[in-house]
Structure P
C-alpha cells in the first residue's frame, strides 16, 4: 500500500491507497486512524481500488474548521471533498464503529454515488436508546482519553485491549502509529472536541440514523463481533432487518474490530460481497 498527503479543501489529509478496479473507501472509528486497516488494504487491493483516509482531526489529518459541536457534518464534508479530489464518482463504502454511522450519513448525503455499504460494529448507528448510546460514548471517551492524555506504548496498548476479544491480535505497528499521532500537539484537544460533540445529543439528534435504516436502498453487509463490548449484539441483529437489502455476518470470538481480529475472514467476506 501507498500513503499520500494531499490538500483536501484546505486541510492536509493523509490517506492510504492501493489497487485498481471498483473503489472501496474504508472509514475508521473515533480515536483511531486509517492504520487500523493495515491488515486489509493490500489483500482487498488485489481486486479493488482501496482508499483509507484519516478522517478530519484524526491520525495525521488536520482539524480544519472544526472546533466543537457535533462533528458529523464536518467529517462528511471533508470526505465528500476527498472523493471529489480523487475524481471518483461511484464507490463502495465500509465503516467501522463511528465510521459506519458516517457511511450511512454519507449515503443520505449522496445516495446516487454509493454502490454498496459495509457497516461494522456500530452502536452509534444501530441504536435508538439515547441514554444507552450516551453511556457507550462516555465509556469510549474515558477509554481513549487515558491514551491521548498520556501517550505511551502501554496506555495505547491497554486502550486497544479493551476493544478486542484477544489482545494478542493487536499489531504492535498499530500501537506505534497511535503513539505517534496521539503525541501531535493538537491531538488531545481535537479528540476532546469530537467526543464531547458526539455526546451532545440535543444538538446532534439529526445525525442519528437508527430510525432511518429502512431508507438505505443499496446492498448492505453488516459485520459484527459476537463479543463486541461497544455495541448491543442482540439489538443489532434485530435492527439490521430494517434494511431493505441487508445481510449480516457474525464473527465469533471477536470484539469491536473484526477487520483487525480476523483479517482473512474479513477480507474474503468483503471482497465477495462487493464483487458478487
Structure Q
C-alpha cells in the first residue's frame, strides 16, 4: 500500500497525496486523492470505488476525516465518496451529477458549493471556483494560504482534458480557463499527474492549445469541404496517437459545437461544413 505523500512541490503545504490504483490510458498514473488538514481531515476526490484505495485513505492519517469534497462526478473521481462517508460520517461537498449517462449517480452531496464561496473546514479554508467545461459540475478549490489550486480534470499535467459533449462544453471550458487566470495561485494540484508550478502560465498555455486546435479545425474543414466527424478527426489530430482518436473525436465535436454557436460552421445531419467569413 502506497503511503500518503506530502507535496514537496509546494513547501509548507499541509497537503498529502494518494494515487488510486486505476492507472490507464485516460487516467494516467491514477486518480489523485488529496488529504488536507492536521486535526481534522478534508479529502478531495476520493476516487474510484476500490477497497485498496479506501484502506489507504483511512490509514493515511491519525486525524478523523470530517469532509469529502469532489471536483466533479466522473466515475474515476467520486464513487468512493459514498463508502468513505459511511465509514467516517464525513460531510459530502460537491455538485450533483448531471444526467448524461457518464456520471457517478451514487454521489448525493450534503452541501452544494457556490462559486466564490469560502469553505472553512477545520484548519483548512478553500475558495470554490465553478469551472464548467470538462463537465458541467466541475469545481476547482483554491487553498489560498498555499496558493495551491485543486483542479480535478479541468487542468491536467501534460495533457489537455477531454471535453465530453453534450454535458461537456468547449465554450464554457475556454471561459473557465480565462476565469482561472484572474486568480492568485502558484501551484496546480491536478486530478492526474503531479503538482505543477507556475500555475497561471500552465493555464494560459492550455487555453492557447485549445485555440490553436480550433484554428486547425477550421483550416482542415476548409480544405476537405463538407465532411463527417469521423473523417475530420484523423487530419485534425494527426499529432495524436490513433489509439486516442476515439477520445479526440469527442473533443473535436465539442470544438465544432462551439464553432457552430459562433456562426463559423454549419451542421447538416452528420455533415459539417465551414461558413464563409
Distance in nm of label points 7 Å out along Cα→Cβ at positions 122 and 178 from the coordinates reads 3.9; which among P, Q:
Q
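Say we calculate distance in nm of label points 7 Å out along Cα→Cβ at positions 82 and 234 for every structure; which of P, Q gives the highest result? Before the final figure, lay out the partial values.
Working: P: 3.6; Q: 4.2.
That would be structure Q.
Comparing Cα Rg over 2.2 N^0.38 Å across P, Q, which is largest?
Q
Tell me which of P, Q gives -12000 when you compute helix-only ellipticity at 222 nm (-39500 (n - 2.57) for each DSSP H run of 4 or more, over all residues; to 500).
Numbers: P: -12000; Q: -9000.
Corresponding structure: P.
Matching task: 1.9 is the computed value of distance in nm of label points 7 Å out along Cα→Cβ at positions 18 and 66. Pick the structure from P, Q. Could the numbers behind the result be given before it?
Working: P: 2.6; Q: 1.9.
Structure of origin is Q.
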Taking relative contact order in percent (Cα under 8 Å, 6 or more apart) as the quantity of interest, name the structure among P, Q where it is greatest.
P
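Just so you know, all these numbers are worked out from the coordinates, no wet-lab data involved. Here the structure is a predicted model, which is why all the values come from computation and not from measurement. Cβ atoms are built from the backbone, for glycine too; each structure is taken alone.
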